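Below, each structure is written out as structure tokens.
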Structure P
Amino acid sequence: MFESLFPLSTDAAVKPLGVLCEEGGGDIQTGPFGSQLHASDYVSEGVPSIMPKNIGDNRVSTEDIAYITEEDAERLSRYRVKPGDIVYSRRGDVEKRALIRSREDGWLCGTGCLRVRPGEAGLDSVYLSYYLAHPSVRNWIVQHAIGATMPNLNTSILSDLPVVAPPEPTQKRIAHILGTFDDKIELNRQMNRTLEAIARATFKSWFVDFDPVHAKAEGREPVGMDPETAAFFPDSLQDSPLGRIPEGWEVQALGEAAEVVDCLHSQKPQQRESGRLLLQVYNVGQHGDLDLSQPYWVSEGNYTEWTRRIELVPGDLVITKTGRVGAVAQIPPGVRAALGRNMVGIRGNVGVATPRFLRCLLISDWMRREIERLTSDGTILRSLHVKAIEKLRLALPPFGLLERFESAGQPLLGLAEANAAESSDLGQTRDTLLPRLLSGSLKTDAAGKT
């Protein structure tokens with residue numbers, strides 16, 4: 001199968017991943033089971049334990065990461081990771097993986113994860129991480145995972161994965177070439193995090209801390225605000241089920257301010273090399289951004305089926321229901337997509353709630369606490385039901401103020417969207433290059449000069 005997808009150069013070979021790991025002195029193993037590490041064992045600080053929710057796009061996310069004591073880490077020392085390891089989730093988004101870097105040395109491959117250790121020779125870990133990221137390889141993993149409703153991955157499946165392995169020096173050159181794309185993608189991510197922090201600070205000041213209301217109550221003009229915008233803020237607070245909120249604002253459920261649409265509960269359609277976009281949970285970024293570096297394409301017929309409840313358009317939001325519960329992303333300009341499994345679509349009602357306000361609201365610390373309040377603990381994964389999402393509470397300001405908030409953030413939003421679009425293009429170019437580099441049609445030395 002992989003020889004047709006990745007035409008090989010004369011010096012490349014195809015071997016199962018498990019064999020390549022063993023030849024280099026590495027292995028593939030699961031993280032500790034629940035019987036070895038209980039919920040009561042987690043502490044507020046200590047050795048980080050990597051869970052499925054911490055597996056980002058080839059990186060470990062420290063958001064909401066759990067910790068264990070040094071004593072427990074030593075007891076479970078065979079599960080500690082080192083640079084060059086690659087960590088997978090055993091359930092759900094099984095094609096998602098994270099390359100372990102120097103800062104994660106000694107962390108724990110936690111419950112619900114698998115660890116791939118390439119070893120010391122024969123298989124370069126950075127090259128392997130890019131190979132495993134290719135859509136064709138990810139699709140192979142999904143197709144071989146066990147279970148239609150909740151895919152499960154195990155050491156046997158990963159061990160059987162065919163890997164194209166050119167000589168190690170060639171692997172390192174390919175990794176360097178593809179790494180230049182990831183460096184720029186990461187730079188864009190960092191810039192967008194800064195832009196997002198600015199937007200969130202404004203949101204918190206206006207809609208959480210109510211700084212303009214306090215200023216007017218003290219007879220001061222709100223700082224850095226034009227008179228037209230300031231006029232939308234009252235000079236007093238009122239009691240409400242959410243605590244003290246500005247006079248005249250209303251407490252509403254999210255389902256009253258926006259259309260909340262559940263995903264289809266059908267088997268995920270087969271991935272294609274091109275077609276229409278079906279969002280996956282792994283496309284939902286950490287701070288409201290949609291990560292399309294790994295798009296999941298489906299046929300036109302499947303797209304029509306999966307958009308019969310809602311077709312996601314720019315400004316709409318999605319929120320995840322399982323795994324990384326409550327993760328949020330907004331659909332950027334130029335993107336239309338179908339709503340994939342284990343997520344819910346949210347579209348603000350016209351004249352009631354604006355897209356940017358809803359984005360900042362759903363990723364705010366206040367809403368995180370509200371989501372936590374309504375999240376249930378299942379036997380396998382924590383989950384957030386669509387009915388609970390509809391009941392999320394918010395203090396709704398006058399629509400005119402939301403329009404002001406929307407226009408004030410437009411310059412920052414435009415720059416962030418341009419960065420995200422560039423990152424998406426870079427990711428697709430990177431994936432296009434890998435088969436050409438493996439076939440020898442694009443020489444690694446020549447490619448490295450471009």
Structure Q
Amino acid sequence: MYEPLGDEKMKISIIGGGSTYTPELIEGFINNADELGLREVMLMDIDPVRLGVVGDFAKRMVEHAGSKFTIATTQDLAEAVAGSNFVLTQFRVGTQLARHEDIKLGLRHNLIGQETTGIGGMAKALRTIPVIMDICREVEKTAPDAWIINFTNPSGIITQTILNHSTCKCVGLCNVPIEMQMTIARFMDAEDKDIYMESVGLNHLGWVRKVLVKGEDITPRIMDLLTVGDAPANIPDVDFPKELLQSLKALPLYYNRYYYMPNKLRDYIQKKPKTRAEEVMDIENTLLAKYKDPAIVTKPPELDKRGGAFYSKIAVELIQAIANDSGRIHTVNTHNNGAVPDLPDDAVMEIPAHIGKDGASVVKMEKLEPSIRALIQQAKAYEELTIEAGINKSYSAAYRAIITNPLGPTPETAKEVLDDLLETNHLEYK
């Protein structure tokens with residue numbers, strides 16, 4: 001019989017612990033420390049200044065709450081991973097400055113440069129793949145039984161890299177599905193645990209096809225009454241065309257705006273006085289100043305402007321589900337394993353799965369509607385080629401990826417764009 005950890009045995013390491021997101025996680029751990037049996041949270045980051053600021057603030061939060069677990073900090077990956085039960089990855093290679101360059105890269109070529117989709121997402125993935133592989137090698141060596149909970153974007157690509165190119169146990173997560181679930185729960189005046197939402201697709205390219213509340217199918221009501229106009233702060237608030245929503249008979253998630261209205265969103269981004277990366281840098285400067293203030297001992301409200309709503313909630317619930325073998329359904333990034341008949345088994349998709357001690361056991365679903373299937377299959381092919389390029393430093397694979405990306409350039413300009421991407425990111429591919 002599976003024995004939950006409990007009894008203050010658990011160590012969680014956070015790779016990218018200097019992130020301004022980290023206090024969101026710490027708050028979640030404080031609220032669930034006893035149930036988790038949490039002994040230690042280790043923050044690891046390569047930036048000593050941010051690590052010191054965020055680490056000291058996290059310690060004040062824990063002390064103020066009277067929690068028993070400890071906060072430790074390190075710049076050494078092996079020290080962070082050693083003895084961990086869970087390794088949370090939430091890092092950004094190149095910081096927000098690289099994100100700014102990703103956006104400008106896209107705009108230089110009249111393309112979308114968003115951090116997880118289009119040419120910007122590809123650039124971020126190629127920077128990140130070598131780093132996540134280094135982390136995986138350390139986990140394999142130092143903590144082979146640990147679970148990696150990946151939040152690093154682009155989450156689907158990075159999770160597939162981990163699962164298909166290492167022996168690490170991993171589940172990827174994103175806050176977009178839980179945001180939609182919480183929205184539906186508020187709409188129905190229900191608890192989120194009472195909602196079953198069949199969300200199908202890839203990370204940042206998904207659709208809700210079915211919604212149940214305590215087993216009752218309310219899908220027609222949701223399709224008729226729930227609007228999807230209020231986008232999070234990091235996504236342009238541009239409404240989907242009504243004809244699109246009527247014809248799909250499914251609710252597209254927020255990020256689908258980039259695929260369904262790329263020209264409108266590109267124009268929106270071009271007209272903004274600051275890139276989203278520059279906006280986030282301003283927010284982070286405010287947050288770090290707050291974190292430095294010894295009088296502040298709880299999560300400041302400015303963190304809500306950072307994006308990533310419910311990140312802490314879903315991360316903690318996922319850890320609880322694995323540690324306690326609960327079998328509760330969550331929408332996660334994991335191997336398809338026959339859940340959707342239209343995709344390979346080893347393709348990582350963002351789909352509902354029962355979460356327990358063995359990870360994610362996917363919920364079987366019906367075949368995809370053709371217009372949804374076409375977009376998912378093309379995007380997945382792009383992801384597979386991007387991973388091949390990142391693992392092998394292959395120019396040929398990168399070229400094929402860029403022309404397969406649904407938001408990428410045509411072959412007429414693909415070489416120019418790819419060469420710009422590689423030069424901007426100091427990547428040498430053959």
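When distance in nm of label points 7 Å out along Cα→Cβ at positions 300 and 412 is computed for each of P, Q, which one produces 4.2?
Comparing all candidates, it corresponds to P.
If we compute mean count of other Cβ atoms within 10 Å over residues 20-27 for structures P, Q, which one ends up with the highest value?
Q
Once Cα Rg over 2.2 N^0.38 Å is calculated for every structure in P, Q, which label goes with the largest value?
Largest value of Cα Rg over 2.2 N^0.38 Å: P.
Of structures P, Q, which gives -11500 when helix-only ellipticity at 222 nm (-39500 (n - 2.57) for each DSSP H run of 4 or more, over all residues; to 500) is computed from the coordinates?
Label of the originating structure: P.
Any read-out appearing in this document is the output of simple, stated calculations on the displayed coordinates, not a laboratory observation. Note that the structure is a prediction, hence the values are computed from the model and not measured. Cβ atoms are built from the backbone, for glycine too; each structure is taken alone.
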